[in-house]
Structure I
Amino acid sequence: MFKPVNRYICISPPEVRPDTSSGILLPEDFKPTEARHGVSNVVSWSEEVRFAEQLQVGIRVLVDKSMIEEVEIDGHKYHLILDNYILGLITEQ
């Protein structure tokens, strides 16, 4: 099991919106622009996170996707982000 430290939060990969096929042919090297922000679920977090008392496993958060760090340990991939790149918590209320 992996436990983040130093204000890191372990998240699931950001949600990907499905592509819709338009039937238009595009060049092979074409890369559509991606949204800078995305929604992820919290997996675990460091006790040093500044808003740790508001977190819970599975809570949805809005993140700056460019700041996500992907690491691989013993064949498992983890997605980590520092607490200051969490833009907000998404709650039902």
Structure II
Amino acid sequence: MCLAIPGQIVELLDEDDQLAQVEVAGVRRKVNVSLLGDGTAAHRPAAGEWVLIHVGFALSRIDEEEAHATLRLLREAGGEFDQAIDELRGSAIE
């Protein structure tokens, strides 16, 4: 099963390549945020925002309440969530 997992943007790393450092359940990874806006400064993601992440891309913004509720549900699911976090630990965008 493939999951989109909530993560919080910690820092914008590279404006040109649209990469951000995102934390998911204690794991930090570079994530491509190019799908979140139209490229203008007004729509760029910011540190502190919550996003749904799948295969190294932030797919959409979500609010903090939704992020925490989703993380709770995923933790209750057990194996799939643990597997997704393990895969996240083993992945990296360079």
Structure III
Amino acid sequence: MSELGADVLRGARTNLCPRCRQDLTENVRAHVFRCMYVPFEIRSKAQAVREAAQRLVKQSLLADSTDAVTREAEAHLFERQQALRVAMAEKA
């Protein structure tokens, strides 16, 4: 890990190969989860952190989806209210 680099030009905090600059983050994570030389406690904590991150991403996606549906419903409601006002004004 001490030989891995970071992409300072883009400000990314990734684990890059010092030679080809390919992002090795996923490879390093996969190795940590499988390596029998990494203590079980560290592997289980890493797995718990990964699962928590996945839950947060899922919640964020659901919140974004809910916000989009709410905005769509509000726009539809506004259109219906406008149509009702026009119809009532025509009858008056």
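The numbers here are math on the coordinates, done by the rules we state, and not lab data. A quick note: this is a predicted structure, and the numbers were derived from the prediction, not measured.
If helix-only ellipticity at 222 nm (-39500 (n - 2.57) for each DSSP H run of 4 or more, over all residues; to 500) is calculated from each of I, II, III, which structure is the one that comes out at -9000?
Going through each structure in turn, the value belongs to II.
log10 I(q)/I(0) by the Debye sum over Cα atoms at q = 0.12, 0.24 Å⁻¹ computed as -0.65, -1.14: which structure among I, II, III?
Considering all the candidates, the number was obtained from III.
Determine which structure produced the value 34 for relative contact order in percent (Cα under 8 Å, 6 or more apart), calculated from the coordinates; the candidates are I, II, III.
The structure behind it is I.
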